[in-house]
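Please find the structures below.
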Structure I
Amino acid sequence: MGGIDYITKPFQEEEVLAIIRNQLMIQKQQKLLQQEQEKLKQEIKQRKKAEEILYQSRALITSILNNSLDGIAALEAVRNPQTGKIEDFCCLVVNPVIAKVLN
């Protein structure tokens with residue numbers, strides 16, 4: 001186990017109690033810190049898994065877009081901030097087939 005603190009003789013009861021309280025608080029804080037570290041490790045693991053799924057999804061979509069014989073375009077509506085009505089469209093992505101047509 002090892003020693004973490006010491007008490008000199010002659011000792012006073014208040015000093016002993018203060019040291020014990022201090023050590024119990026340190027142990028409690030260390031335990032809370034370890035729990036937080038475990039939570040962070042789990043969160044990092046979940047995020048890495050989500051990133052991998054996202055990467056695979058993007059790779060699949062890219063493959064579909066680039067190998068499709070049909071023209072594919074994804075557009076986003078541009079709305080008027082006051083009225084909310086669609087004023088225009090913004091092109092997000094096009095595949096090579098549509099790119100040839102638009103050039």
Structure II
Amino acid sequence: MTRTAISFLRTISSRIPLLIYGVDVEIEDKITVENFTTIIDDKSWDEFMPRCVTIEIFNKFIKHYDATVLVGAGTRLRLEMKAADELPLIERIMAIANLF
């Protein structure tokens with residue numbers, strides 16, 4: 001893989017937690033490499049992904065993601081965010097900020 005491709009993957013990978021944070025699916029539902037682009041709303045995609053990264057371009061890079069890591073990281077992130085919902089406001093803000 002070229003340096004450009006690695007840099008591109010790094011750039012879009014850093015945005016994935018932000019997209020997962022705002023996804024509107026049940027906590028029990030898994031976010032997978034295969035369903036990731038179908039559960040993210042267009043407004044969130046446009047806001048958090050670089051302008052040059054369309055869903056079609058992202059789908060071309062899916063093969064470079066470890067599906068197990070994405071599911072595990074997404075599940076952990078969502079569980080920690082749900083737990084933060086029970087905290088007092090300032091602690092909640094700090095807990096969510098620490099996730100990112």
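We did not get these values from a lab; they are worked out from the coordinates using the rules stated. Values in this document were obtained by computation on a predicted structure and should not be read as measured data. Cβ atoms are built from the backbone, for glycine too; each structure is taken alone.
Can you say which of I, II returns 66, 21, 8 when semi-axes √(5λ) of the Cα gyration tensor in Å is computed? It was calculated from structure I. Out of I, II, choose the structure whose coordinates give FRET efficiency 1/(1 + (r/R0)^6) of positions 6 and 22 (r between Cβ atoms, R0 = 25 Å, to 0.05) equal to 0.40 when calculated. Answer by label: II. Mean count of other Cβ atoms within 10 Å over residues 30-37 computed as 16.0: which structure among I, II? Of the structures listed, the value fits II. Here relative contact order in percent (Cα under 8 Å, 6 or more apart) was derived from just one of the structures I, II, and that gives 17; the source is I. Using the calculated result -22000 for helix-only ellipticity at 222 nm (-39500 (n - 2.57) for each DSSP H run of 4 or more, over all residues; to 500), pick out the matching structure from I, II. Answer for the origin of the read-out: I.
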